[in-house]
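Once you scroll down, you'll see the structures, which are given as structure tokens.
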Structure I
Amino acid sequence: MDNNLETNKKPNRLINESSPYLLQHAYNPVNWFSWCREAFEKAKKEDKPIFLSIGYSTCHWCHVMAHESFENEEVAQILNQNYIAIKVDREERPDIDKIYMNICQIMTGSGGWPLTIFMTPNMEPFFAGTYFPRTSKYRRIGLIELLLKISEIWKIKRKEIIGTSKELIKILKKEQLVSRTEDLNEGIFHKAFDILSNLFDKKNGGFGDMPKFPNPQILGFLLRYWKRYKNKNALYMVEKTLKAMYLGGIYDHIGFGFHRYSIDANWRVPHFEKMIYDQALIANILIELYQATGNEHYEKIAKEIIIYIIREMHMPDGGFYSAEDADSEGIEGKFYLWTEKEIQNISEEKDAELIIKIFNIKKNGNFSNSTGKMNGVNNILYQTKSLKEISTELNIEFNKFNLWFERVRNILFNYRNKRVHPYKDDKILTDWNGLVLAMLAKAARVFNEPEYLKLSESLIRFIYVNLISKNGRLLHRYRNGKSEILGNLNDYAFMIWGLIEFFETTFNSEYLEKALNLNKILIEHFWNNIHGGFYFISDEGEKLLIRQKDIYDGAIPSGNSVSILNLLRLGKILMRPEFENMGKKY
């Protein structure tokens, strides 16, 4: 979805924002506010509930809801008359998103984006959901009907609404009071391994059924479990999963990099968006797996991911962009799909036959997307056998076969490169760049690649020039020369991680000093003195509904889990037992 800035439509307030996601909604007929004091004051003054919509710029279903509802005059009229509407970019404001996503999960048992919240002018939520169609269908209430119903309830059942919101907030606050019921011991590692073993998909790799997510944190745990306890099954699960992911459609075989997740159990049908944090975390595991096994195949995949992020996600000044969309030209996955006829037209006959065999291309297609469009002749490229297996079957020497494959892959890449590319979210986020830094610094060390070291150093320089405030605090987001939003726990934790990795690669104490300085700020302004651990936002940050302490890993590791490791590493490197003791107080 491209920013629609060249239009005769009148812009709303979001036109003055820097967020790509908010700018995508700048020409909606909805009178959107960003998250600001003015919006809440207006809601109080006019005695209106708040309609909060949270998403991000490369989110497919956010685009669907925007086109269906937020660009619709009828929906806009209902919203403008009865609500104060607020748009939030979850990647810019994860502090806000985490609070209201937890509310959604408490109320509905699930979550996702776009996140839809109804709340009082005091930020107190009373109804939550995700995607709503404009009119009732798919056994879901339509947004129009929902808006009218809640507006009516707000007028006649205000006490019940406020009571509901108070109860939700109590539950939310109670969930924050997580305390350890027993001392940590090795039995917890064995219990976690047993659970993962039971969840492991022996046929396809990965854990559970579908959808399938990469879960690099789980793979990292299993790799360490193998190393500590010499458990071959732990290593097998890691290798089986990564090999299956690499062969599947979740991997971009032509331009490299991993898509967000697979909607099926065997990794074939991807959700096509690409996130920079996935590339960093998956590449990091591949680097460690190469260290563990010496298998150059894992080095190859890691380097392909790095090729992708340098080519597509690296800005000249040193930072890395956030994400690429699932959609192009308004259609999910269009950029990545192929027809058999296309392959035949751009390749020599023998090449085309082999490409079709390698990537399981069908004349009538092997793909239809979630909107039902483009089905019939389009193909996702995936492999059921590795190139080495295919070369053996064909009795072709592997190095020769690999050279052939690289030649035809480049032909396909150059052809595809002429298509309309997916939209790119070009904001720079400190936390996600910290993950990239950690990966690149480790890759430089393990693969002895000077280019990766230069990229790491350039990235550090970019952060310290553009994303450090005058008083030495990290800032969260940079875009178009503007750095804004006070840094959160993840910004500090991931940058410290990256700086430690860079120090271990170069042994330049300047970078260890930088890590220590950031760690000092983290302890002074984020530490929970009562229960231990770090709050997600600092004591200098905006006062929200609650001050959260996020301890669970999700798509990215939690700032607390990374901070524990940072404290232990700094304690060992510097012989500072107080850091190790802090890590034990979680």
Structure II
Amino acid sequence: MNVFSSYRITIEQIVADMVVAGDLPPNLPVERISVEPPRDPSHGDISTNVAMVLAKAAGRKPRDFAAMISAELSNAQGVASVEIAGPGFVNIRLETLFWQHQVSQILQHGVAYGDSETGGGKAINIEYVSANPTGPMHVGHARGAVIGDVLASLLFKVGYDVTREYYVNDAGAQVEVLARSAHLRYREALGETIGDIPDGLYPGDYLISVGQALADRDSDKWIALPEDQWLPHIRDFTVDAMMELIREDLAALGIEHRLFRSEKMLHEDGLIDDVVSVLEGRDLVYWGRLEPPKGQISDDWEDREQYLFRSSRFGDDVDRALKKSDGSWTYFAADVAYHLDKFRRGFGEMVDVWGADHKGYIKRMQAAVRATTDGEGVLDVRVCNLVNLFEDGKPVRMSKRAGTFVTLREVIDQVGKDVVRFIMLTRGNEAPLDFDLKQALDKSRDNPVFYVQYAHARACSVLRQGQEAAPDQTFDDSNLSGADVSLLSDEAELSLIKTLAGWPRLVESAAQAREPHRIAYYLNDVASGLHGLWNKGNEDASLRFIVDADPALTKSRLALVRAVALVISSGLAVMGIKPVEEMR
């Protein structure tokens, strides 16, 4: 149960009852009401702006309106007191027993605690990673991969019908360079001495096995043929091999996409011609010239007459070219077709996770989605900043296997997938992130992964000890949910309960803001609360989780500890991380 959503419903019902009674006019803007924790905890448990946002429409002064609402709220279930603050904010303090009962709520729901139906079953497409199939994934790809995957899990938890999708950029110049690089390794596999890899080709050792596989399959079939005959075949073979490598890297990170959509197929199926026809039918394309970008010449600008999309009509800075000088479609044209294809497949809501180098591309794509879907489609773009890899404080940039970058698999092999996934969420997606391999393995509070996992393991340990101390008792969730939670009266216990009860709201707000890193921050707070209680018990024996002389108190505290374990498990499940029961 989202405590804050529940009291929002209560407040809206109070307003509705006042309207029916004739005390307030109809059609008040109740959608503007906020119900949230106050910035200062000393002000209470819940703060609402109901009087501030409705007073004018109701023809009343905010404090007078607040007094009306407060009188009714004082009678609401679980409310201990209501106060009016400042110009008309309403602060609510809930009864201690209300908070104590949240422990039982958590135990009854288990790891499903925090699930909601706010997404309403709406279809949403999350496209993430989409690395060019020109080599293994590097550590920089991991950030977008994790953020996209956890965001998908987060949206699923709040009731969306989520599709995870990968866009394969298997058309254009970069895959032709890949094919030439593989052809060189193919010749090498057949015994030719190739020397140094020429500039402009991919130098990584990962193509050696591709060349060998091609030689094993086709022998010297492609050696004597001109490039225009061998390139399409070797391109397809190599792209398939690279995508298999990428799938393996993603699987090692615990990621599996439902769909892989090919750029090449967009061309072959005529979808680009189709989307241009749509734009032509709406008078959204024309032949014209673009002004050069201020201060610099960009790669997609040419001083010539071009076939342009009127993207500036839809919020973009300038119009955008759909064709290259050779008459072929631009990458942008393919991307427009791809997003219209998503919309036609039933995804009115789309989320793309991109690297920071694509930030300047956002406006044009959002303009294209608005234009091609008559404003029905919505594109949200999450930008992931750079990952700086360190080892013991020193930058790491090179890989023996890839030649120019550290592969994702190398990092996973060194620290494990769960560590990689958690650390990628320790900063907001647009902030740069420093990943120190040595620190990732440290067993200290400075390591956020260890700190949270240790809290879960500590909770499991306490529960085992409780069972050993009372072997005749049954401490499963059903039994613990019947504990006398009114015994949980210490200030630190109540504070931890309030943190746990905030999980449903955190889930909903993180999903709405599309910010999965909030989960990592929240779990750190939960872990801190449990570790703090443990430390208090070390200082004061009466506050220990297991009090031999008081079975009822022990049971209530074990219920709280189990609730902590469940909420941490719920959060880690969204993050795609397995909670540990023992630290080894």
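Where a number appears in this text, it was derived from the coordinates with a stated rule and is not lab data. For clarity, every value in this text was computed on a predicted model and none was experimentally measured. Cβ atoms are built from the backbone, for glycine too; each structure is taken alone.
For Rg/Rh (Cα atoms, Kirkwood Rh), which of I, II scores largest? Don't skip to the answer; put the middle values down first.
On the way: I: 0.97; II: 1.05.
If we compare Rg/Rh (Cα atoms, Kirkwood Rh) over I, II, the biggest value is for II.
Source structure of the calculated read-out (volume of the Cα convex hull per residue in Å³, for residues 121-168 alone, 91) within I, II: I. Quick one: relative contact order in percent (Cα under 8 Å, 6 or more apart) came out at 17 when computed from one of I, II, so which one is it? Computing relative contact order in percent (Cα under 8 Å, 6 or more apart) on every structure in I, II gives 17 only for II.
Which of the displayed structures (I, II) returns the greatest value of mean count of other Cβ atoms within 10 Å over residues 17-24 on calculation? List each step's numbers first, then the result.
Details: I: 22.6; II: 13.0.
Comparing I, II, the top value of mean count of other Cβ atoms within 10 Å over residues 17-24 belongs to I.
Quick check on the output: 7.0 is distance in nm of label points 7 Å out along Cα→Cβ at positions 345 and 529, derived from one of I, II. Which one produced it? Of the structures listed, the value fits I. Assuming 15.6, 45 is Rg and Dmax of the Cα atoms in Å, for residues 305-384 alone as calculated from a single structure, say which of I, II it is. Going label by label, the one that fits is I.
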